[in-house]
Structure 1
Amino acid sequence: MQTHLLNFIPTAAQPMIIELLAIDHLVVKVKNERKTRHGDYRELPNGKHQITINSNLNVYRFLITLIHEIAHFEAYKKHGRFIKPHGKEWKQTFQHLMLPFFSPEIFPLELLPLLANHFKNPKASSDTDTQLAYALKQYDESNDKTYVFEVPLGKMFKLYNGRIFKQGKQRRKRFECLEVKTGKLYLFNPNAEVELLEE
């Protein structure tokens, strides 16, 4: 197994990850940041299986993403290729694989109840769990980004791809934001990272 991979996960989790990957003979590659996903799993044309994970994730998010992708492989191996990518087989596998990592030696105490709640019914992306995603982001290296929920009503913000939006009102969970160029309305998760524009 690639030793540099261990640099990206909490020290106490490393022996379990070594064991897990040794059994599965998975190829794990650490990639530069991709805006649209934290990681992915695929079967390669040569029959091997590969996981890629973004290098810019903090150790806790990296570990969750790694287990998320291993769960895809395990579910595929056990149930075949015709299951839904984030269906019940994957959810059960993810829960089962993640359980041994729920410990204060691995995760900070304040994350454990949020993780326990999330893993009652894990979603395709932990980013859709606003509370957990926000808590995990507290362990990221500081940057100049703002969360959508922090943008004042009527103020402008920019996405990583240059699109500019005007902050609107909050619905139940998400925020209505108007794209300035097209006049189209979009819904944003509260914890989406944006760049606040000075007027």
Structure 2
Amino acid sequence: MATTRVNPVDKHDVRRRALAESALRTLGELGYAKASLREIATNSEFSHGMVHYYFADKLELIVYCVRYYKETCVTRYDGVVSASQSADELLDAFAAKLCETIVDEAPMHRLWYDLRAQSMFEESLREAVTQIDRTLESMIWRVVTRYAELGGRAVTVPQHAAYGILDGVFQQALLAYLGSDAPEAALDALRSEVRTLVPLLVG
């Protein structure tokens, strides 16, 4: 009986994804500056040698991890866009999804903002961060334009401005959630701000 052979390239990618999934937890806890390949390996089921085999250095691993996570994150909002049948439904579902991802994955978002800030000082990070940022900007734009379409209106701000406004609100909510004794209040504020701001982006 014939057996299916695994393409070596595919096997390599599968192992890199497994390493990324394992490393994300440690990276989210320690941040960019404190995490080393050895520290990441210590907190995973993989050896330091194996981590170093698949990733040349910490930078390559962290960029791969964040890109992998954000690609997964974006598809969740595409589901919100496709499932919503009215502007109000889309707005509520979008706000709920933003809150859900803060609760479930706050360390990952904290890592992303850490990496984005570091890219202003480290040129080696800049290209990857810019690519990820553009992906997130496009995701937000799909939400906003679909909201306008469902309401029979037109978006009145540029794509980058819509992203800047909503990303800023999300980052502030994340900071409030992580540093507050009443994290639910930070989520309530985020829901309220999204419901207020998104309608202001359309005419």
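None of the figures in this text is laboratory data; all of them are computed from the coordinates on show. Because the structure is predicted, anything quoted here is derived from the model rather than measured. Cβ atoms are built from the backbone, for glycine too; each structure is taken alone.
Kindly point out which one of 1, 2 the value 23.9 was derived from, the read-out being mean count of other Cβ atoms within 10 Å over residues 61-68. Value 23.9 for mean count of other Cβ atoms within 10 Å over residues 61-68 corresponds to 1 out of 1, 2.
Computing Cα extents along the principal axes in Å across structures 1, 2 gives 55, 37, 31 for structure 1. Out of 1, 2, choose the structure whose coordinates give P(r) over Cα pairs in 5 Å bins from 0, in percent, for residues 77-116 alone equal to 6, 23, 22, 18, 16, 11, 5, 1 when calculated. Working through the options, I get structure 2.
If you line up 1, 2 by relative contact order in percent (Cα under 8 Å, 6 or more apart), the top spot, with the largest value, goes to 2. Here FRET efficiency 1/(1 + (r/R0)^6) of positions 53 and 173 (r between Cβ atoms, R0 = 25 Å, to 0.05) was derived from just one of the structures 1, 2, and that gives 0.35; the source is 1.
When distance in nm of label points 7 Å out along Cα→Cβ at positions 37 and 85 is computed across structures 1, 2, the figure 0.5 traces back to 1. Here helix-only ellipticity at 222 nm (-39500 (n - 2.57) for each DSSP H run of 4 or more, over all residues; to 500) was derived from just one of the structures 1, 2, and that gives -28000; the source is 2.
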